[in-house]
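See the structures that follow.
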Structure 1
């Protein structure tokens, strides 16, 4: 990750970060807030915040950041948050269906960046289906409902950067153990086909892959079997953007120098 000051002085950069924090309180004890201060980030989208409004004290809302939390109704579960150096024009919680909204799985923050359209930078936490058939059914239901919303945004020519934990790998390059996971939730053929649909048919862009083509760039590792040490990972955290951000993508990283979670921050720089 390079400092934004290394870009030409006339080049304005928007740095957006996505991270599943696996519990905001736990990640803060591991140095997340200190890293945020040094990251040069403009907008940080968090998933799995697992904190209530009552618990979200000033300790978790450092000075100099605009912040918004959308917790799950169930304490200690799911939830999303957005931290920004830039002021919000507006904030919208939820996607309008129960599974997303009762679990705090989506926030959209609108920004005026001086472009032709305001941009909506979103934090999305897609459900996991790994706990069993019922969980997978819920996940599939979420994907179907969300797909219709994604289509509507494209029909409306909405400028969006949807950051988040999608809980799905896309291609062979995005997972270490491809063959062994073909029947595992997150690598199921119909889930990967869903990503094909939003990228190839609806026109969204996996901006990370616009600038980073190489293999073994993962964003999540199991806590079992020394997966992290051996880099046996999955790339399941994405910035899925409307097409207007494709040519603006200039750099992307997975930050692994410090560990705040079982996921690593996915950082992308966009030129304005």
Structure 2
């Protein structure tokens, strides 16, 4: 049995992503209120695997999760992309004419903003989790309250779906990273089958420093799929660059990394894994 730390309750999108990624395997979920708690669970028990969202096609990158990943000392061993769909649900005895407020995670509320604009009578309340909002309404038997979550979460907690597929953009996907203690990584992904890597580094505050790194990656035919910059706290106008690259040849990728090390500062490979 694999023990997986997720942010959110049973029925959350992290739960769904974990079961899809480890399809057919027996899982024990460790439900955490925050992403900090996800990484703390892994720190306390190196056998625990973490799954954390890192970016969404609508909401963008979860910047704080980049920092948590870098500071955690864990290794990225995989990724999963989940199609995000939302429903609005309530207690079985409630209906449109009785609900007065809607609860959900801020990102889910943002992703259904246009839909909610057509229901201006609903008071919008932010919560920690989509499935957690459904669970709260069901367990507290809160009449007149609705939740926005996945339809499976509504079913799990015995709520009535008023409408499904209410997300504003149907091309709504979240990318999750699967992380583990470094000593456990090789058991979760064969390194020789990897074709993607996540890397972080800083650069000297010099003209053309980033261009030089990108030129080397291009020379070695390493495909840059994402670059995300974050300011370095306490160092004005200096940044950490989080880079995702894909490659067809592990040796050539390693040569490219060796070539850019002299041009960078504090380069760290966050993980090498199989791209989806």
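Taken together, the values in this text are just the output of simple stated rules run on the coordinates, not laboratory data. Not measured: the values here are computed from a predicted model. Cβ atoms are built from the backbone, for glycine too; each structure is taken alone.
Before moving on, here are some points about what is shown:
- Structure responsible for 11.8, with mean count of other Cβ atoms within 10 Å over residues 19-26 calculated and labels 1, 2 on offer: 2
- Of structures 1, 2, the largest value of Kirkwood radius over Cα pairs in Å, for residues 75-186 alone belongs to 1.
- Ranking 1, 2 by FRET efficiency 1/(1 + (r/R0)^6) of positions 147 and 227 (r between Cβ atoms, R0 = 35 Å, to 0.05), the structure that comes out highest: 1
- Cα extents along the principal axes in Å derived as 65, 43, 33 - corresponding label from 1, 2: 2
- Each of the structures 1, 2 was assessed by distance in nm of label points 7 Å out along Cα→Cβ at positions 211 and 235; the largest value belongs to 2.
- Test item: distance in nm of label points 7 Å out along Cα→Cβ at positions 43 and 155 calculated as 2.4, pick one of 1, 2: 1
- Which entry (1, 2) yields the derived value -8500 for helix-only ellipticity at 222 nm (-39500 (n - 2.57) for each DSSP H run of 4 or more, over all residues; to 500): 2
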